[in-house]
Structures are given as C-alpha cells and as structure tokens.
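Once you scroll down, you'll see the structures, which are given as structure tokens.
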Structure 1
Amino acid sequence: MWVTGANGFIGRHLVRVLADTGHTVHGIGHGAFEDADRERIGLREWLNGEIDAANLNALAGRSGSPSTIFHLAGGSSVGLSIAQPYEDFSRTVSSTARLLEWLRGSAPDCRLIVASSAAVYGAEYQGPISEDSEPVPMSPYGQHKLMMEQLCRSYALTFGLRSTVARLFSVYGPHLRKQLLWDMCSRLQRGERTLVLGGTGAEVRDWIDVRDVALLFAKIAEVPQRESYQVVNGGSGLGTTVADIAGMLVKNWGGDIAVRYSGSIRPGDPFSLLADDTKLRRLPFDRQIPLERGLAEYVLWFKEQAR
C-alpha cells in the first residue's frame, strides 16, 4: 500500500494503523524522514518529492506496483488557499491529475482512496449534509477539492480506475499544529486568560479524531468497492458549536479562563458543516473516540510536547 502525504498529520496516523494491521506501507510526498522516525510509524519506503511520473516510477521500482493508494497529499488550509490560490491548486488538483494519469498507464488495477473535504459543500446547508447534496464551495480550498473529486470521477467513468472519495469534516487530534485547538492551547500556554476568538461561537462543526479517520480509511480499503466511483462523508454525524468546543478545551486546560467572540467571520468559512453519516454507518464504521475524550487527550498531548 502507498500513502501520498504520508509525512502529514493524517498520513502519519494512517501509516501506523496500516502497519499495525500487517500491511507493508510506502510513502511519497514532501519532507525529510529520519530513519528512526520512519521506522517508528511503520513506513517501509519514503520518497521525498513531487507526485509525478518520474517519482512514482521510482517508488514502484523500489517497492513494486501498489494495490491501493491512499491519496492524502494536497492543500490543507482555507486561509492559505485564499492567500496563495495557485499554490493550493497545484498541490491539490495538479498532483491528483498526475497521479491519475500515472495509474491509468502503470497501475490500472490499483484502488485509489482520496482525502477530500466537507468544504466542497459550501455554506448553503443547515443540518446534516448527505453525499448527494450539491457541492457549492465558497473558497479556493473547497473548489480545488471538488475539482480533484471530479478528476477522480472522470477517470473512473472513462478508464475504469476505481476510486473512493472521503469528504472529511473537522479532523483534530494529537500532532495537529494548526487551527482552533492549536491556537487556543498556544495562547493559553503563553499565559493568556481571556481569549477572543473570531465568529460568534454559534458556528457548528462536525469533529472527528484523526485516529478514527485513520481507522476509517483502513476500513474503506477492507470493503469491496462495488462501483467504480463512490463518495462517503468522514464525520461523526454530531454537530458541536465552537463555543462548546472552546468550553470543553478550557475546562480540560484548567484555571480561570474567559472566552469571548469578535463577531467577525473569516472569508470561506460556512456557518454550519455537519455530516449525514448514514453511508458511513453502513460500511459499517463506528467511531472509537468521543469528542470529550479526544479533546482531553489533545490538551494532554499539547502540554507534554510543550515541555
């Protein structure tokens, strides 16, 4: 099995899960891996470079042709996609196009499992969003994820390449060094006792621990794929407001902490993103880590690494 973006937040957790279940895992993407670090997470081979034909051929020469590729490489931030839209396009859309074209010519029987985002749904929905809902992305990040999905669908319908897209909602967990939880913990670590956050606090998100996401990807790979192209939501099916998330986090941090909201909305941020998890449960797949436990463990991890 191959993992693109194996050096990333989700990638490292996924490699460990796959290795623990007996799979030989190879990776490609950006960033240097120390041998001890690579061995610790269970990664057999690592190729540091672009996802292009030359590097994919080189990895196949070292590890053999893949039976399954988990495609996690790509843009990972709404904010960065707004600041650098072409860079986000290259990371998400161009890399996927190159991967699909290589698969078409070199490994047409390989199954592709792709990490997309709930950002493709946009801001038009309230309540649970099913996979059949029309995507209306409102940021370059969401638009590029949708373009990536459309490429996968095109190669499935035209060339028979099998692909499954997992639209991930708010992924969090140990080793996440960005976004709301990291920002709040970093400010608390610096001694702030009044946190002013953007938005109103009433925004709704669907949070899923990265360790459950890794298990989900492994489960998708286990289940035979009946259609050449399919989409599944990667969420909990439970909506939680930003205010509730902040409240749980500061409770786990401890001390007298006040949280307030500026009311300003960041461009590209929908008010509500909540997964309809019906298809997920039919896999079947059940989350292992409740939000309360996951947040407590995130705070514990942050404090340990801060030392």
Structure 2
Amino acid sequence: MKQGAANYTPYLHFSRAEWAKLKDDQLLHVLGNEIDSLRALNEPLTEEEIVQIYLPLSRLLTFYIAASQELYAVTDKFLHASIIKVPFIIGIAGSVAVGKSTTARVLKRLLSLWPGHPKVELVTTDGFLYSNKILDQRNLLERKGFPESYDARKLIRFLADLKSGKPKVLAPVYSHLYYDVVQEDHWIAQPDIVIIEGINVLQAGRPTDKTFRVFVSDFFDFSIYVDAAADHIERWYVERFETLKKTAFRDPASYFHRFANLSTEESVAMAKKIWSEINKPNLTENILPTRNRAKLILKKGPDHFVEEVWLRKL
C-alpha cells in the first residue's frame, strides 16, 4: 500500500496483490456456478478476479454500510425520531465499454450474500435518458449519453425518494434492443442497498454562486469509478460492437439491425467512428474529469482485469 511519494494524494494505493489480501473467504463456496451469468460481452470475468478484487471490495462496503446504519440510528435517537429504513446508495461511474455493468452485477450478487442477506437493487441511469422522440426534437440524438441527454431532475427526484425512505419508488427501464426508454415498471421497495450505475453519476455541473443545485452524487454513500486507458477502452468498444453485430443486432427489432450485415472492416470502421465522434469526446469532456470525485477507483489493465485499487482516505 502506497500513500504517495513526493506529492500528496488523497488516495491510498493498493497493488492487485495487496488488495487481494483483504478478502474474506466465507463467500467463495457460493459463487462457483454463477460467474458466467455475471460476465458481460467480451469481458473475461474469472473466479480469480472475483476473489482478488470484488470480494475485498464487498467486504469493505459491508463495513461502510454497517457504520452508516449505526449513524442513522444514533441520529434518530438524538432527534427522538422514529427510525425510517433508508437504503445505502452506491454510485458506479466510468466510460462506455469499461465494464461498469459487470462491476455492478458482481457487487449486487456479493453484497446480497453477506450475513443478513441484504436486499440489493441495481438501477442504471440509462432509464433516465430522455426518450428518442424528445432527443430527436431537441437535436440531441447524436449526443445520447452526454449530460444534456438525461432527465437529471427525474433522476434526482428518484434518489431523493429513496433517501427519504419512501416505501416504493418507480425506476424507469431502458431497452438496449430498442435503444430507448420503454414502458415497463421496475418498482424498488425498501431495499437495504441500491447500486446506481451510469457514465454520468459523478458529474457535478457548474453551479453559479446565486444558484443552489443538488447533484446525483449528493445522494451517494459510496462511489466507485471504473478506470482504464482510453486506447484500451476503444479497443474493447470495437470488439463489443463486432460481437453485437453477430448477435443482438441480428434481431429485426434491434435499433441497430441495419449494422448486422456489415463486413468486419465496415463494422470496425463504424465502431471507431462512433467512438471518436461520441464516446471519446464524452469520456474526455464529461466522464474522466469526475474520476477523482470517487471514493474508490478500480484501474484496469489492457486485458480488462483490475491492476490497481485507489481508496480515498477518510
């Protein structure tokens, strides 16, 4: 573990080997046959990655959750207030194709296995995108994923309802097949933990001195940024696009069905074009600048495996 050399850093730095020593073995026997269901496209999730990276992280999170619950209890006691069940909210940010979804799914499963079997919900911010119809009307369809393409007020209301202890909260649903928000109900009913996953969750905007603003990250009890070099993420994005071309894009109902018959050369060219015109600018301008707002950074190497962990000092 390193705390920085000549320059001060707000983070404690752990190599993969150092972080792996912090694991707890009591959950290992449960996961053997579940790894495939947690893996994302083109992402080599292994049992070793779960054991060395995600088990220690889930253990750390249980300590934070226990401390948070105790703080709520003593505060309610001090205020002579009735105890309201309030979920612990974890935000997971990072670029398109960096592996946020896999991180979220693995943590959801691991956290639900700890003693007491907490109820864990996973919500992606894709559901809070404006519909394609609205984006088209506002000439924002080509900027889908940029901050202005999200209904931030709706997302903040959702988080405020969760943190106020509302018994049931409705989370909108996004379909990657249709590439749009769909009319489905996903009710969140008094969970112990909620994981909010999305590229934009740590963005803070630019408030003026005369304006009081609430940001999505204000509702987080813990935040994670999944990080990797931009050239690695671009390669993963191109590889994922090629895989989708051979699978999901072949469904006639898919928004991207028109790409299903592209040659390999055409597919690579199209993926690189989308990356360079949309995803890379969004990463550079909006996502990467939020990295140091996270409480924990998972730094991946070229093979998609985490090589370093950075934990913000208390």
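Using mean count of other Cβ atoms within 10 Å over residues 48-55 for the comparison, can you identify which of 1, 2 gives the largest number?
2
Output the label of whichever structure in 1, 2 has the greatest value of mean count of other Cβ atoms within 10 Å over residues 112-119.
If we compare mean count of other Cβ atoms within 10 Å over residues 112-119 over 1, 2, the biggest value is for 1.
Where does the value 0.6 come from, among 1, 2, when distance in nm of label points 7 Å out along Cα→Cβ at positions 200 and 216 is the thing being computed?
Source structure: 2.
For the read-out relative contact order in percent (Cα under 8 Å, 6 or more apart), a value of 24 was computed from one structure; give its label from 1, 2.
2
Supply the structure label, taken from 1, 2, corresponding to helix-only ellipticity at 222 nm (-39500 (n - 2.57) for each DSSP H run of 4 or more, over all residues; to 500) with the calculated value -9000.
2
When volume of the Cα convex hull per residue in Å³ is computed for each of 1, 2, which one produces 165?
2
For structures 1, 2, which has the highest computed value of distance in nm of label points 7 Å out along Cα→Cβ at positions 144 and 192?
2
Quick one: Cα extents along the principal axes in Å, for residues 136-279 alone came out at 51, 36, 32 when computed from one of 1, 2, so which one is it?
This value belongs to structure 2.
Compute mean count of other Cβ atoms within 10 Å over residues 224-231 for each of 1, 2 and report the one that scores greatest.
Looking at the calculated values, the largest one is 2.
Here distance in nm of label points 7 Å out along Cα→Cβ at positions 104 and 240 has been calculated and equals 1.1, so which of 1, 2 was it run on?
2
Taken together, the values in this text are just the output of simple stated rules run on the coordinates, not laboratory data. This is a predicted model, so every value here is computed, not measured. Cβ atoms are built from the backbone, for glycine too; each structure is taken alone.
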